[in-house]
Structure P
Amino acid sequence: MMTDEIEYPFQLNNVFFISMEFERAPEMPDLLELQFSFHLKVLDDRYPERLQIHLLMATHPGQPMKIRAELVGLFDLVEGQSPPARDRIPEFDHERALFVMWPYMAQMIRQTTGEMGTTPVNLRMPYMFSFSPAPHTAMEEEE
């Protein structure tokens, strides 16, 4: 029996960090304001069964705290659902995947920076930013 069709028929199967880097200046300002860049990269070589989505967050250079973290989410096609057209993957990334992965990134950044002896860094929700998928080479070039 076929279930009702789901607009984005992928569910998060696993999420894990593949890299994390934190560094702080010896003296930290009382009010810490940081500027970040975010990038998304999608590996769709196992589409339609799976999408592998990388979320990279990095502070801009020259700030009192350096943070760089990359999170991977493995999204599997929901059993019994038809896969969406491949050209709908960017919509899924922005409408669902990013918001499902965001709490993992925000919690890790908040917890780790709080343990570094400074005010915990709270990442704003992604709707406050303009996100666009990064080219396949963007993350490799930053490493």
Structure Q
Amino acid sequence: MSLTDIEKQSIKNSFKSAFYVVSQPFNLIESSALLSYEKDTIIEGNKTHIVNVSYKNDTKDSDSWTYFFDALTFRIVSCKVYHSLTTSYIKNTKYDFKTDFVFNAERESFFLKKDGTKDYLRAAYFYSDFSISFHDD
């Protein structure tokens, strides 16, 4: 079976997206990530730290990410993604504690209206079967 270029690009994009989600927040310490801390806020009754992320090669059309970390556990509560035409709000609804690292297990993604309120549920994500391998280099 032969894949078209569009199908190959779709598979590549899906993999990159899944890898990005699984590697949160670890990939934020990359040298190319520029982090800026904003004023804390309250989300669902919990104090939350706000961190904006950008990268050196970003352009005006690049996605812009804002992460909301629980001030006590430092888990990602949610994030906002500013796309060129839309804004998404992605909320973590469940975490996976089966390994030494805490991963996102379930998430909901909403498109936001211009005023920042939720427009509609865009997608629900479910992640499972995590395993961690440590290697001595």
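No lab work stands behind these numbers, since they all come straight from the coordinates. Please read all numbers here as calculations on a predicted model, not as lab measurements. Cβ atoms are built from the backbone, for glycine too; each structure is taken alone.
Quick one: FRET efficiency 1/(1 + (r/R0)^6) of positions 83 and 115 (r between Cβ atoms, R0 = 35 Å, to 0.05) came out at 1.00 when computed from one of P, Q, so which one is it? Value 1.00 for FRET efficiency 1/(1 + (r/R0)^6) of positions 83 and 115 (r between Cβ atoms, R0 = 35 Å, to 0.05) corresponds to Q out of P, Q.
Please compute volume of the Cα convex hull per residue in Å³ for structures P, Q and give me the label with the greatest value.
Details: P: 114; Q: 183.
Largest one: structure Q.
Comparing relative contact order in percent (Cα under 8 Å, 6 or more apart) across structures P, Q, the highest figure is found for P.
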